[in-house]
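S.K.: The data blocks that follow each hold one structure.
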Structure I
Amino acid sequence: MKINKYTFALVLLLCTSFTVFAQTDTITADNHKLITAQLKPGLRQYLVYFQVPKQPKILRLSLWLRNIAVEKINGEDVFVTTQHWYSPDTASYRTFRSINKKADFAPVFHEEKAGGKLKAYNWAATKITGADTVADNSAKGFSLNFDRANLNWNLDIETFEMLPLAANKVFAIYFYDAGLTPPAYVIYKVIGNETVSLNDNKNIDCWKLFTEGKLSNGTPYTETYWISKKNHELLKEEDFYNGMYRYKIKQPGIAQDLLKRFN
């Protein structure tokens, strides 16, 4: 989720309490706790919609496409993830391209285009810098050093699909949103399991992953994710912040592949 939501109080608890530390899996880009074999190449399409309780007759809709491919760059296997966010407003259209090492999902490169601006970054374990070889890069002069290897927060869905989910597990994921404030741990908890019914009325058993915190303006938020136990697919997401709900619902394979039809 692209909002500033660092949970410093929970991080402090993680660092100072042996009990919490003993029960929490720390996830970074270099400790190989992500199960990268669970991340399957291919296209995922999500219907994204907002509901505001005070405006029950209005529904804001978007379609997010996330395509994952395995490629070889400089002799190394990498995941290349491209995203297209479609909505009725052309000003809200966004595209992303991210490259991560296949072995541990460590970020290598990230690029995003929105509002006519391009931002591109070279991403390493020790720092991130604006890519000076990318033309018209508005982030060309950006640079930030890291204290440890982190993961790309823009790829949170893909990261969740690689977690070793189990009952009562707690994860502290060291996330960074490219070009924004320094990376920080975000706490995610497995709060149970629930059945999700798909379009063919087939019931899928899912883990429920939960996080909460405060936005940069102090407003609280919650996020809940439903991830299938068998295939490790994120099928549903429910967020609440600023008095509204946001949902992401994974579309069935029969959904039109817009990437092939219009690109």
Structure II
Amino acid sequence: MISMNPSDEVKESKLLDGLIDTHIHTSPDVKPRLLTDYEAALEAKERGMRTIVLKSHVEPTAGRAHLTSMMTGLPVIGGVTLNLNVGGLNPETVRSTALMGGKIIWLPTVHHQEIKLDTDALEEILHLVKDHSMVLATGHLSPPEIFQVLDLCHSLQVEKVMVNHPLTRVVGASLDEQREMARHAYLEHCWVATMPRHDNLSPEVMFEAIREVGAKHCILATDFGQAHNPSPVQGMQMMIASMVKQGISWEDIKLMCQDNPEKLLF
């Protein structure tokens, strides 16, 4: 496991032991991906990771995750993103995902502008999320929409909630908004936002956001898998090295990459 003492050296081969990446894109997909489900899981297993989460914008990944777990021995997790490909805010898709062992329900991402947040459908989905102990993730919703969802989660006592990449252009939450969001959800900061072909975000901005909100309210993930980026395992190493350089302790790295995601997923 990662040392709790930031002054201790951690061997590279043990750096990722027990860690979780809650956001990975793999093939098959409609976009070029660096690794297949199997390859990504095998690479994570070889580095001692606890689990990875397979995300797709176009299809459910629960079945893919189950097969990948059987093939690799790593407990891989899947879910579904409620884009137009699966009927948008479709409770039946959520129900079938739950019955197939899926654990994360992402609200719309690439189709967030086309899909209206219908309250009745959203309530039914949240009841399913709660009943099956799944995680509700906010996808690419705007801050006002996120607060609408968080208010509904609070009223329905849905406790497993994750706000995806609040610092990116597509979400663009201010620090004040992030502090308020963190009262009701974990904030998932994805390393892909720092990549040149994405948001080109300064790691200092991510560090400041984590410092303002507190590591106990944050999750670090890669959102890697694009053909033009390093592998998710390499991305996790890059992210950890950069955050430690910024001044985040090993204890807080473990909190954001292991303890917090474990609370949501297991």
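Any read-out appearing in this document is the output of simple, stated calculations on the displayed coordinates, not a laboratory observation. All values reported here derive from a predicted model rather than from experimental measurement. Cβ atoms are built from the backbone, for glycine too; each structure is taken alone.
S.K.: helix-only ellipticity at 222 nm (-39500 (n - 2.57) for each DSSP H run of 4 or more, over all residues; to 500) computed as -11000: which structure among I, II?
M.R.: II
S.K.: A value of 20.2 was computed for mean count of other Cβ atoms within 10 Å over residues 36-43; which of I, II is the source structure?
M.R.: Only one of I, II returns 20.2 for mean count of other Cβ atoms within 10 Å over residues 36-43, namely II.
S.K.: If FRET efficiency 1/(1 + (r/R0)^6) of positions 60 and 124 (r between Cβ atoms, R0 = 41 Å, to 0.05) is computed to be 0.65, which of I, II is the source? Intermediate results must be reported in sequence, preceding the final value.
M.R.: On the way: I: 0.65; II: 1.00.
Here the read-out was taken from I.
S.K.: One of I, II was used to calculate Cα extents along the principal axes in Å, giving 53, 48, 39; which?
M.R.: The read-out comes from structure I.
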